[in-house]
Structure I
């Protein structure tokens, strides 16, 4: 059991750490000195639109690889823009906040009308602050909601999107009395708060909350409290923020052994239970629910990228594709205010590398996600991702 936990930590680190780093790099929101939602520079839609792409080139070898993947994906998206020309200008940030601020300011001085990137939270926040007075919006690749707002929009997948999709689906299935289980670290607290907001938004009931220190003993000690909370509250859904590299393997082993039966109490995960793939082998995750991007669109993007560049894209590369897709869709309408906050937050959203998404007025985003379960160690989609949004964003 514990040997497995160590192995999945090693296997998942390269894939998951960049996303985790974005989530945990908390800093002050650019919104503190930010712009109103209707702001943004006017553009001439009959000429190529200058777009700056800020990537972590110049840092570590892994950051350089990320940078190249992001640039590749952006250029791939440019091929699909019917009648829209983009003048893409790439700037390296070395994954550093101060450098990101300097490069963002330089990009605007060079004529950029919108900025895509940077990747990490602190760098994205710094870039947003640097160009706020210049009336330029930033579509950052971070998924850190604490930096969103004002002229900074985040493109990275958020806990709120996953939590809302899963609670909505659970409520439809009668799993509407939810017990939240989260670690006491920053990610656990952010995830727990997102689940609680989703419960309120979807008219479900918060049946209880159990937190635990992020340690083996902390997980072990939490199990009796989880069992007691479910028993006393009548909870019929157990929503966990735990990751495979954290407490998920141990929780899903010990909870059934303690009498928390997955057939009567639906196990739900806030994170991807198919990454790394070894997670699917865990007995405790069989029958559990989690959210994931539209598999059809994701696979199509991966195949397109593979054909163009001879290798699989990094998991975050699709965010650069999304940024270009959004800019192209807006510019194609011939509106000189296409890159304003009002235009960027249009309710219909955009079609991206992993499905439909839209930017919200608070600078975060909503993504159209599928709900999946694990059956016989395989991922099975039980509720497909929506192809569009029914109403305005918030």
Structure II
């Protein structure tokens, strides 16, 4: 029986957590659906582990999202200075904003990021996918993360936003520094400043010389009602779309491939029935999705979640990876089953902050798995895949490499 009356117990995120967060979540849940957890920066935060409470929390207006207030609270808890302006500039976007500001920002983005526009990208996504797989033909082995799962979403989002593809290595490096738990603060500050400078220059070009075909140019033009994103809002939005638009999809594809490689019977079944791939993508998202803990929320008043009192001025996280393996919602939740009805999973969040790029991520994943399984029928894990390393990030669930035999 869950020991929900042990408020003094504190779980710990140590180096071993990143290799097996699911095992940690199972053990933590034995003591209750909401746990106090000490993060690597030594600050204790509240983490919601089960599906029902997590889904409700993602849409709970008592849990707030505001970049400046989050930074102020974090600074106070750490006893350190506030973040530099470049870091705050990147983090001030609709994912870190409450209504009514969020409502306005999302409206301005969705006018440019329509389902029709996403659907029109399919032929180009298929073309990029085929080109990447062509480059693997004739090779005995490959790193499917470096050679396939990374370049596909990066190329797509760069073309969609109007970002020069030659700059992708830079923003990949910046992104890794910003999401890493174990990184040095000076590395994060350097990455923030570099990315903010780069994106500021880019959005200024888009505002002065908008191109009809790319998303950033569309966002730089005022809406029909005259409302427009400021330069600072454009920079924050560019950061959100660029990072969320590639890093999460990279890991959706890579984590899904790894799950299939570790379940060869499911791999064979899916190869034999390509029509099942859309449902399988939903199961990959549920089983080992690209986002571990949802982005941070905080309390401004005492609240109760799943019977657990949480004081004011506390950080609260929803562990999406834990909620998606809640056996009360998904029986045999630790088993990969591409035929499962995984609808309702929380991999893209829930409520007003549901991922605006979810249709694009799903489309890219469907194209990627369909083409990969068809092109390489003998795909199997390399012996080197026995010792895979994961990025030390509480936000992103992603591999360093994915060696395979073709």
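Using semi-axes √(5λ) of the Cα gyration tensor in Å as the calculated read-out, with 31, 29, 19 as its value, let me know the right label among I, II. Only structure II yields this read-out. Ranked by volume of the Cα convex hull per residue in Å³, for residues 137-352 alone, structures I, II are led by II, which has the greatest value. On distance in nm of label points 7 Å out along Cα→Cβ at positions 281 and 297, which of the structures labelled I, II is highest? Ranking I, II on distance in nm of label points 7 Å out along Cα→Cβ at positions 281 and 297, first place is I.
Work out the source of 20 here, i.e. which of I, II gives that when relative contact order in percent (Cα under 8 Å, 6 or more apart) is computed. Before the final figure, lay out the partial values.
Values: I: 20; II: 24.
The read-out was computed on structure I.
Where does the value 2.4 come from, among I, II, when distance in nm of label points 7 Å out along Cα→Cβ at positions 81 and 345 is the thing being computed?
Structure of origin is I.
Readers should treat all values here as calculations from the given coordinates under stated rules, not as data from a laboratory. Small disclaimer: the values here were computed from a predicted structure and weren't measured. Cβ atoms are built from the backbone, for glycine too; each structure is taken alone.
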